[in-house]
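Next up: the structures, one after another.
Derivation of every value follows stated rules applied to the coordinates shown; laboratory data play no part. Just so you know, these numbers come straight off a predicted model, no measurement behind them. Cβ atoms are built from the backbone, for glycine too; each structure is taken alone.
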Structure P
Amino acid sequence: MQLGCIVAFAALYMMWMGGQGLYTSIKNRAPMELTCGSYDEVKPNKEWLKLTGCELNVLESSYMEENGKVTELYIPARGPGEEEGDTIHVLLATDDKDLLALTNEMIQLESEAELMSYFAKYRSQLYTTRDIQGLVRYGVNLDDSDRSDLQGLDDTLAPDFVIVDDGEAPGLGKSLGLFGGGSVLLLGIGAAAAGGKDG
């Protein structure tokens, strides 16, 4: 009985993920483009975004760790003219291997002087201005505890800040597969339960 509940939960979760993915794919046929600095004014109702001219400073990042290693960075995406201390509306989530390697080296540094020297050496990688494109996390893809942790680490985050997954795009085929697979699994559980009762 317990195994059946776990499998049913897994099937429902697959359908939830697939359903959200289908909704996102239908709603977002192309990325909505706007300047990085105008996000707060526009408050787009799309999940697939292209934000242009974003200033990204890895030194301002929050990050997630696993077994003592940084596994994901959350970099404030600022518009031109915005400064450290200004309200942050967008965080870029990335697992870029080069940036993770640099960050893992930086967190081992023991003094501010070492950090500034390291930043000067790798400035072109740690501070960039570029366009970013990806999906806003919401629903099944947004962990409320992670969001709360991030807000606790940085009091300049706006209450309604968003996390954009770097390079992610809607996946219609994958979403259909998840929804269909979950549906088939759930129907199979129902048929097995009905057969058990008949027996």
Structure Q
Amino acid sequence: MIRQLWTAPNQLTLLRLVFIPFIVMNVAEGDYGWALGLFIAAAVSDGLDGLLARLLKQKTLLGQYLDPIADKLLLSTLFLVLSFTERIPWKFTIIVLSRDVIIIIVCSVLYAAIDFRDFRPSIFGKLNTVSQVFTLGFVLLAQLTPARWVFWSARICLWLTFGLTILSGVHYVIRLGQSLHNMHTTRSTTA
């Protein structure tokens, strides 16, 4: 496990975790230029870690867990901070956090109760993550410029994230139900 920690993709993921408190500090102090710069660096590191894992053949079990945790911590923390500073209305943050908390609880219970481990992200989950990244980027950029296109881009992205969060949550539940049904059917026929 320690060797997995030292792979280039996992080091980038850890770097993304290190960025989180500095992004939060800059938002809290109203230094949106630094916050946006660090957020962009974190987003780029997210894309790079996956690319490097494939190119260098360094996909690891640790990375499979660490990468989505880093994504959720970064995005959820930033949604919370931007809501506390009244840059994002709370309804958007509540829907994003509620979906993530529900998924984490369901996955933890299924893992503990029946050793279920198939928690791969769906295409809607990936689109939701991309939408959240763009939303947060435009919200931070809107603090730096009064340009109308930035304001409207932030608004459109917020509503897109709202819809994709609900859609990906519903899709996740349906897909999980199908996986559990298939697992039950397989166990019944082999028993």
**OP:** Of the structures P, Q, report the one carrying the highest value of volume of the Cα convex hull per residue in Å³, for residues 58-113 alone.
**Re:** P
Original post:
Which of the displayed structures (P, Q) returns the greatest value of relative contact order in percent (Cα under 8 Å, 6 or more apart) on calculation?
Top reply: P
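Can you tell which of P, Q yields 0.7 when distance in nm of label points 7 Å out along Cα→Cβ at positions 98 and 130 is derived from it?
On the way: P: 0.7; Q: 2.6.
Structure P accounts for this read-out.
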Subject >> Kirkwood radius over Cα pairs in Å - highest-scoring structure of P, Q >> reply: P
**OP:** Have a look at P, Q and say which one yields -14500 for helix-only ellipticity at 222 nm (-39500 (n - 2.57) for each DSSP H run of 4 or more, over all residues; to 500), as calculated.
**Re:** P
Subject >> Identity of the structure behind 0.40 (criterion: FRET efficiency 1/(1 + (r/R0)^6) of positions 18 and 146 (r between Cβ atoms, R0 = 30 Å, to 0.05), calculated), options P, Q >> reply: Q
Subject >> For mean count of other Cβ atoms within 10 Å over residues 122-129 computed as 17.0, the structure of P, Q it came from >> reply: Q
